[in-house]
Every structure is written in structure tokens, then in C-alpha cells.
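Q: The structures come next, written out as C-alpha cells.
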Structure P
Amino acid sequence: MIADSAPIVSLRNVRRDYALGAERVHALQGVSLDVERGDYVAIVGPSGCGKSTLLNLIGVIDQPTSGTVTISGKRVDAMSDREATSFRLHNIGFVFQRFYLMPILSALENVALPMAEAKLRREERDARAGELLAYVGLSSRERHRPSELSGGEQQRVAIARALANHPALLLADEPTGELDARTGTEIISLFQRLNSDGTTIVVVTHDEDLANAARHNVHMRDGRIVNA
């Protein structure tokens, strides 16, 4: 059994190389990082420095070329596709820059989707989806489709969806990137509330305000962490 004091994320000497034509791109070069439970970490740095690659490894979307990745006490760096899919569904919530909501579904139905994949009963998932939409301030928008929602409202639905299966870890990739300044500020406040309520958050961002709202910043350059 893993003690609660153990880091929720632990990477050791992680490298990620890609073939680009005849060349080899070294996206991550020996990265080691711990994220403690309950922390709120912003990964920052210039475009192409390896931020999104790092987030994909933490999210078990990709695997390292070498090194180890441990999430919630479990080695995830050599999982099969099936194992990785199941692990993500039950342990990690994702928030993306472009929302990725299903256009034909209502806000409530979008939030309930991960719970349907996890085989929860309809009554349970509808009840939790309603609770989550209330948490993000959208109780009155349950039946609206994405096209009937503003960008900020769509991102709130996406955040509620990410929380559907009680994930131990919330990952966000440029979550304010498609939003105007005022709406971005609202999403930043929501992330702070989520963290205050116990959610561990790792976010990749170019948004200085979002980075400043995090408890810790991890600065990257040329595939390496330069300070954390």
C-alpha cells in the first residue's frame, strides 16, 4: 500500500526521443520531477521546450524512451494501451485548450460521458454530473449544447467532465489559451478553488496569471527542467 505522503507523480531520468525524418529529436533529456499530493504545479517555458511532452507522459498518453514514470504509486511507463486507457479513466482528469466537447450532447451528457465509460449506472452518473455542473456554476445550463454556451462556459463543462470519475490528478494543457482575459481569470479562480478543495493539479501554460496562481512553477528549456 502506498502512503499518502508519497508523491502522486514521480519521474526519474526520463528521456523522450522522436524520429523526425532522418533526424532524432530529443524532446526530454533526463527529466526528474516529483509532484506532491494536493500540490498545484505550473509547467512553463518557451514553445518547443518539452512542456506538452512532459504532460503527455504524466497523463499516460505517451511512454518515455527511457526512465521511469510513477503515478499514484504505480509504474505507468511500460503499460499496454489497454492498461493505460483504464488507468487514465479512473485516475486522471484532462482539461484541454479547445474543450473537445461532443457537439450533439448537452452539458450534462458531456460531463456524464467518462462515467458511462466507467460503467456507472445512469442514475448515478446523472446525479454526479448535475453536482459537478453546480460546482462550476452551470446548474442552469445543464440542457444546453456546446454551441449554446460561451467559451468560458464550455471550459467549465470540460473541467466538470475531467472531475467525473474522482481523479487523483487533474492535468490541464493551456486551459485559458482560447479565452479572453476576463473569462481566463474566472477559470484561474476555479482552478484555485479546485486545488483548495484537495485536487492535485499540473498545468502547462504560457499564461503568466495562471502560472502565478499555482503553488509551484517548473521552468523548462530545451527538454530539461532548469529550476523547480
Structure Q
Amino acid sequence: MLEVSGLVAGYGASTVLFDVSLKVGEGEVATLLGRNGMGKTTTVRAIMGLNPPRGGRVRFRGVEITGWAPERIARAGIGLVPEGRQVFPTLTVRENLIATAADRFRRAHPWTLERIERLFPRLRERRDQPARTLSGGEQQMLAIGRALMTNPWLLILDEATEGLAPAIRAEIWATLAALKAEGQAILLIDKNLAALKRLADRHHVLERGRTVWSGSTAELEAAAERVRGWLGV
């Protein structure tokens, strides 16, 4: 589904990523792990073309997308839930959801407004409210729903549950598990290692802009002491 190799990227004259490689298979949930400032968000931005790669390759569904414009990458079938949610504050919940709605790939069971509202009943209740009036958890649900409305092959979530109340976090994790059960491929960044290990198939650890470890959940358990040093937990 997604294969990143030797990725180099940064901001202005500063290089942040020096050698990042990762994979997400079809129907897999993969994680990107690491302490703050190790390059996780920059990796996501480079994959999406928001910070164009300076080196390395990004392949998606067998096609090299390195250097593509962000809108072209999104149209290719990657849906992003960015860090900080970034919903459209003055638009209503419904307007946020339909703003980017598309079924370019003629999916058998496409995401629709009604289906998103079944997934997140809170959004149905707040359909006509401006997004800025929602709680942080509700805005995160809206950001996930907005990304799903593009009917992506791959869903990327940057800090999926950061800053959310425990009950909302549990609801988000349950939603991601349901999406995985439906075969949705997901690349996930979060700090809740226990939840990530329960959900994900594959993990990648970043340290100072480099992938220093990759493996399955079983391999992550076996390498717990080593990985703990990189994660600082």
C-alpha cells in the first residue's frame, strides 16, 4: 500500500529527516513511534507532499508519488487527520464533512454523511453547529470523518488521541479497531503504546530523523528494553 525508503526532508535550510523508511500493507495498521521532535510529523508531511522530500522515495499502491503536489496525493487515495485536527472552524459539522467528499474509486461501500453519522452519533447531534463550538474530542471525530469522506485507501492519523479525555480516547480506539476490521489501511502516530500494540500489525521507531527499528507487535514485545530506550518510556 505505502512504501517509504530513504526519505530526506526538512524546513528551509534545516534537515529533519535523514533516512526514514516504513511500510504499510493493504489492510494493515502500522505505527510511527518516537519521542517528540524525532521527525514523526515531518514524515507525515513529506508523505503528503506538504514538505516535499529532498531525497528518498515514496510509493503508494505501486506508483511513485515522490514530489507530487499535496492535492494530487490526496486524490490518489491518502486521507490525513492532521495533528491539532485543523477542522474548518466557521463551517458547520455537515459542511466540514461534505467539503472534501469524494468517491473517486467507486468503492463498494463508500463513506457517506449518513455512514459517518452512524460511526460518530455525536456528529449527527451537532450537524448544524459550527466546528469551533465542538469539544476537542468532537473535533477529532470530525477530522476523522472528514478524512474518511474522501474514501481513502490509506488513512493517516497524526497524534490520534492527544489531549483527549479518557472516554473519548476509548471511543477513538474503538473506532480505529472497527475501521481495521473493515480492511482500512492506517498509519498511526500516538503516544499510547499499549493501545498501539493491541491495534497495530507493524511498528516503526524514529530517532533523530532516522528509522532505527521496524517490526511486528510480537517483535516489539521481544525488543521491549531496546525500544524503550528510543521512546523514553
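Nothing in this text is a laboratory measurement; each read-out follows from the coordinates by a stated rule. The structure presented is a predicted model; accordingly, all values stated were derived computationally and were not measured. Cβ atoms are built from the backbone, for glycine too; each structure is taken alone.
Q: Give the label, chosen from P, Q, of the structure having the highest value of distance in nm of label points 7 Å out along Cα→Cβ at positions 54 and 110.
A: For this comparison of distance in nm of label points 7 Å out along Cα→Cβ at positions 54 and 110, the top structure is Q.
Q: Here is a further query. Tell me which of P, Q gives 14.8 when you compute mean count of other Cβ atoms within 10 Å over residues 142-149.
A: Value 14.8 for mean count of other Cβ atoms within 10 Å over residues 142-149 corresponds to P out of P, Q.
Q: Moving on to the next point. Given a computed value of 1.00 for FRET efficiency 1/(1 + (r/R0)^6) of positions 6 and 22 (r between Cβ atoms, R0 = 41 Å, to 0.05), which structure among P, Q does it belong to?
A: Only one of P, Q returns 1.00 for FRET efficiency 1/(1 + (r/R0)^6) of positions 6 and 22 (r between Cβ atoms, R0 = 41 Å, to 0.05), namely Q.
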